Structure 1
Amino acid sequence: MDQQTRGKIQSTIEGNDVVLFMKGNPAAPRCGFSAQIVQILDTLGVTYASVDVLADSEIREGIKEYSDWPTIPQLYVRKEFVGGCDIVKEMYGNGELEEKLGLEAKEVPPPGIIVTESAAKALGAAIASPDEGVRFEIGPRYDYGLSIGSEEPRDVVVQASGLRILMDRSTAQRADGTTIDYVDTPQGAAFKIKNPKEPARVRQMAPSELSRRLKANEGIKLYDVRSEQEVDLARIEGSELLDREKQTEIMKLPKNTPLVFVCHHGSRSHQAAEFFLSQGFTDVHNVAGGIDAWSTDVDPSVPRY
C-alpha cells in the first residue's frame, strides 16, 4: 500500500468516531454482509461514516492490509478495529457492541415462543445434559437455526414445552410469536418455523410440492413467464402464460393469493416473483429448477429442451 492510500484510510478512521468500510453505501449495500452491519448500526441509531470500497480499488485492498483483516466489511470505533460481519453480529447479540459504542445496553424482554408437542419431543431427545438447552437463532434475513448448547452470558432464556430456549438478544427481538413445529414432509420429518415478524419473501417451491398442491386443488395460481414459443414446446397443465393482460388480472387479486411462477430453469420466474412481491403480494413462490426440473422429477412426458 502506498503512503497516499494509507493516509486516506488513516485520516478517515481518525476523523470519525465510527467508520464502516463496506461494499456499496448504507442506502444501497452491494453485499449481504455489508447490509447486515448497516442494519445493526441503524437499529442502534448510531451515526457513522461509510466508505464504499468498490469505488476505489486501492482503498479496497489497502484497508485489508491496514487492519490485517482479509475480508470486507470492516468496522472501526474510535480508531479501533472492531471486526467483520460475524464479529459485529456476535457483539450485537451479546450486548458488547453497545458497550464499545458507548451506548446503554437495553434489556430485551423474553419473547413468546410456542414449541409444539412433536417439536419438543424431537428436540428433547437431542439434549444429553441438564445444563443444555435449545439454541434458537434468527438471522437478519430471517434464516433460522436450531442446535443444542449451553447458556451463555446475556442470553435471553424462555421456557417452552418443558425446554429452555436460548437466544442472543438480536434473535429475541425477532422471535415474539414464533411457533416451532416438527412435521412430516415429502423429504422426511423436519422442523417448521412460523414467525409473524418475518417479512414476506419469494419462497422456492420444489416441483414435487407444486404437483401435490395442484392435485389438492389448493387454489394456487401458476404462471409461466416463458415465451409463447417455449410454452408450445413444453408446459405444465394448469399453468397460464404471463402476458400484459394476465399481469393486469393478477394486480386485481387479493394480496394473499398464492402465486407461483415457473420458467425454463428458475431464473426468469424468480425475477417475476420478486416483482409481484414488491407489489404487496405476500404468498409468492418460484418453482425451483423450472419446468426442466418438473420434467425430470414429476412428469417425464413433458419434453426437455
Structure 2
Amino acid sequence: MPAVDNVLDATIPGQGSLFEVDRQAFRRQFDRISFEFQHHLANHPLFALPRLIELARSTHENRPEDIHMDAGDVHVGQRWSECERSPFSVVETLERIQTCGAWIILKRANLDPDYGKLLRQCLDELWSLSGVDPRRVMMQEEIILFITSPRRISTYHIDRECNFLLQIQGDKDAHVFDRNDREVLPEEEIEKFWSVDHNAAKYKPELEGRARVYRLAPGKVIHIPVNCPHWLQNGDNISVSMSVNFQFRDWYRANVYRANYALRRLGLHPRPPGQSNVIDSMKSCSVMPALWAKRVLYRIRH
C-alpha cells in the first residue's frame, strides 16, 4: 500500500492549540483505527540535542531502568531481545547517533518537570478531542522519547498502550496494521502477549501489503490504537519522535485473553472476547486470584 500523505482537513479553532485535526473524525476513529494529523511541537526547545542529552544523563543517573539502547543491523521480524546492545553510554550514543546505528528509548520522560508539563498539555487536548472522560478509563500515562540513527528499523510489535506518535525531527515510514485482521494478528498471539510474552506478535512478510504506510515528517502525528501491529524505518536522517501514550483500565479484556491462553494450553479452543458477556465475565473472574497472588509474591520478593 502506498504511503499516506493526506491530513484531515478541518482544524481546531483557537490560538495555542498543539494539534490540528478534524474533531469528528478524531472521535470516530479514536482507539479503533490508525489515522494521521498535525502537531505544532517540531521546534520545541525540549527536543534540541543538548536538552535531550541532559534528559538522558539525568535518566541514567536516577532511573537507568528507563533507558533502552541497541545498535547494529536489525530486521523487521527480529525480537527485541535479539538486538545488540549499544557499546557506549547513553550520552556517548546520543553524541554518535549519526553513525552508530542505534535506537535509544527514554521512558517516563514526563518525570522531568518540563516534559511532565508538556504531557499534561498534550493529554488535556487529546482527551478533549476524544470526548472520553480520562478519569473513567485511564490507568497510566507517559511520554517516551525515541532517538534513532539513519535508516534504522524499529521492529514489528504490538503495545498495550494507546499511542500518539509525534514526529519531531527527521522522517520515517510507519507501517501500521489492522488489529482486527486475524491473519495478521491471530488470537493466539494476542493471548500470549497479554499473558507471557510482549514479543508475541510475529511479522508475516507475505501480509505486508495490508499495512497502511504513513510518511512521518516533523509536524505529523499518527494515532496507533492498543494492539495495532506496527513497525517503522527511518529515512536518511537522525529521527526524534515522542510517544504520548496511556494505558486503559483494560483488566477485564486482558484477563479474558489470559484465561484463553491457559485454556488453549490445555488443548481447548476458547471463544475470543466479545462473543459472550457471561463467559467473558467468568473467565475474567477466574484469573483475578492468580494475578493477586502473583502481585503479593512480587512485593514480598522486592
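Points worth noting:
- Which entry (1, 2) yields the derived value 12 for relative contact order in percent (Cα under 8 Å, 6 or more apart): 1
- Structures compared: 1, 2; top value of FRET efficiency 1/(1 + (r/R0)^6) of positions 86 and 126 (r between Cβ atoms, R0 = 35 Å, to 0.05), i.e. the largest, recorded for 1.
- Test item: log10 I(q)/I(0) by the Debye sum over Cα atoms at q = 0.17, 0.21, 0.24 Å⁻¹, for residues 142-253 alone calculated as -0.83, -1.19, -1.40, pick one of 1, 2: 2
- Structures 1, 2 were shown, and distance in nm of label points 7 Å out along Cα→Cβ at positions 214 and 230 at 1.6 was computed from 1.
- With Kirkwood radius over Cα pairs in Å computed over the structures 1, 2, the top value is the one for 1, the highest of the group.
Just so you know, all these numbers are worked out from the coordinates, no wet-lab data involved. Not measured: the values here are computed from a predicted model. Cβ atoms are built from the backbone, for glycine too; each structure is taken alone.
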